[in-house]
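Bear in mind that the values in this text are calculations on the coordinates, not laboratory data. Remember, predicted model here, so these are calculated numbers, not experimental data. Cβ atoms are built from the backbone, for glycine too; each structure is taken alone.
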Structure 1
Amino acid sequence: MRVKNIFWLITASFLLVNANVFADDLLVSRANRIFSPLPEAMPGSENDTAERIALGKKLFFEKRLSINDTQSCASCHILDKGFAGVDNLPTSPGARGEQGTRNSPTVLNAGWQDSQFWDGRAEDLVEQAKGPILNPIEMGMPDEKTVEKKIQGIAEYQTTFAKAFPGDKPAITYQNIAEAIAAFERTLITPSRFDDFMKGDVAALSITEKRGLKTFMKLDCQSCHDGILLGGETYEPLGKENPYENQADQGMFLVTKDEADRMFFKVAQLRNIALTAPYFHDGKIETLDKAVRKMGKLQLDEELTDQQVNDVVSFLKALTGKNREQYVK
């Protein structure tokens, strides 16, 4: 009798293990139909050279690109000390101490986005890099020629630009400054445990994180947050089902002047989202759990339970890059 019981116990355990393996494989398969692991290179990187990337890295941290030598790209998009390409402020102060009007998005993995800025006004990383330098609130330089003249007056840059752009005369141009910064930003790729999971390592996610992934998909969050970045490719109205409290910033409407674009913003990418608080374009939402709960109400008209929020947050934490600070060494 005892032998028989042991036999059934072993059989039941075997069936349970195999059922879990089958369920995990199905979850991996389903995830790969909606999301994508990070590729090894960003679009446009095929033309990047080691010299151009090194120059772009130096320019990314170069405070002399601002009007008073106090502000660099890295001032708002911090890459070291545990940060994830943001400064974790609701909005960022500029070179003269004036406060910006929108939350600074992460630069990590940004080259896979359909466009740049919350309203999509920049087509790619090059066009995005040009914006803050001339923005009167951000870096405050008056015009492109002033920027070029300032950088041309630095002996070190005369050499590094010549190496990075050997066919250009002159090599130091506003376009090439932006091209170099974009080349560096195209190296900011942060694969996560979720990428390992999508590639077949079912143990890369915990039971809670897998449950969170299932909840994320069951709630249909992936209707906006899908693809390589789990977002960053489409524009949606903030307040699709219920209006967002802060209506001061009307999003894409400020660019297009089309009434249909009121309160439309680019869907935020979710990679490294656990490290980029506060949230939304205005930085009004302090924590990730509040952001998840708020999105449920605004976009889905769902009052999410504590269990749903906790599970989704657990999954989102699995999107954190495994070696983010390698780019500043």
Structure 2
Amino acid sequence: MIAFLTGTFLATPVWMWLVFIAVVALLLVLDLGVLHREAREIEVRESLLLSAVYIGLGLAFGFWVWWSFDNLKPEGIGLAGAEAATLYWTGFIVEKTLAMDNVFVIAMIFTYFAVPRIYQHRVLFWGILGVIVLRAVMIGLGATIVAQFAWVLYLFAAFLIFTGIKMWVMADAKPDIASNPLLRFMRRRFNVTEALHGEKFWVRQPHPVTGKATWFMTPLFLALVLVEVADVIFAVDSVPAIFAITTDPFIVYTSNIFAILGLRALYFALAAMVHRFHYLKYALSVLLVFIGSKIFVADLVFPETGKFPPALSLSITFAILAAGIAWSLWKTRGAAAAR
């Protein structure tokens, strides 16, 4: 048992992975089993408080990464503590901001299905569980591919630049939920109720043709499916983004999950003021182009290391996002007053 715990998985001691998994499991149990055992509406004030707690925990984990990489990882394996923590914080900030962009799509999904606020937390909770598994699979595959073929990072970088430009051009475009091919397929192939049935994803009721008791999907389940699909689509951007920052699997996965964990809490605050962050997508597009460009310019600008300095990367990332948020809040100040 001791040999297993002190062994390594993806260049990181197994016990460090287990500590991280235990922390995530504890947070999920407290969230659903204690704080939100009963379905209820989450007010903006509570949402902001929970978001601050999750963000604080995410940032604090970076200090644990710093300490553990310096003191607990096998000699010669991985990064130095300060560099690891800086890369973690950069990844956390980038993933948290990309997750904010995902909030806008989730809000549209809930609006389309007319999901009351009292049931939205249930969808988001189970959606997050799916995200944790899906991101683990995608990051695991990405880490394996990058380890075998280092040149794949340049493909990721080019894709990020392309995505950033596309995001800028299509910043004002809104997704058409009703025309979603998956949604139309599910409604055509499966039994779906017209109305919600509380917080249930599935209900058993008489079939309108045969009269036999049959399982029906509810619109709440359709909303959950679209939320999961939306995250897969966003992961196509976010996973290459974090690999362009660092290829250390532990930092990649932990920064991803800590950024996503607080998404449920953050959603209820952001959903009430989505209009205030209309211009954030422009900052995100610039950020994606910057992250992608680092891979190509690192060898030229920093030939001695071949890497973009983590501290400089974190500073530029923070500056881009801070400027984007400030500009968005300033440009939409009239809209806020009108509301």
Inset, instruction - Have a look at 1, 2 and say which one yields 28 for relative contact order in percent (Cα under 8 Å, 6 or more apart), as calculated. - result: 2
Inset, instruction - For the read-out distance in nm of label points 7 Å out along Cα→Cβ at positions 68 and 92, a value of 1.2 was computed from one structure; give its label from 1, 2. - result: 2
Inset, instruction - Assuming -24000 is helix-only ellipticity at 222 nm (-39500 (n - 2.57) for each DSSP H run of 4 or more, over all residues; to 500) as calculated from a single structure, say which of 1, 2 it is. - result: 2
Legend entry - With mean count of other Cβ atoms within 10 Å over residues 220-227 derived as 23.0, matching label from 1, 2: 2
Inset, instruction - Work out distance in nm of label points 7 Å out along Cα→Cβ at positions 116 and 156 for each of structures 1, 2, then name the structure with the largest result. - result: 2
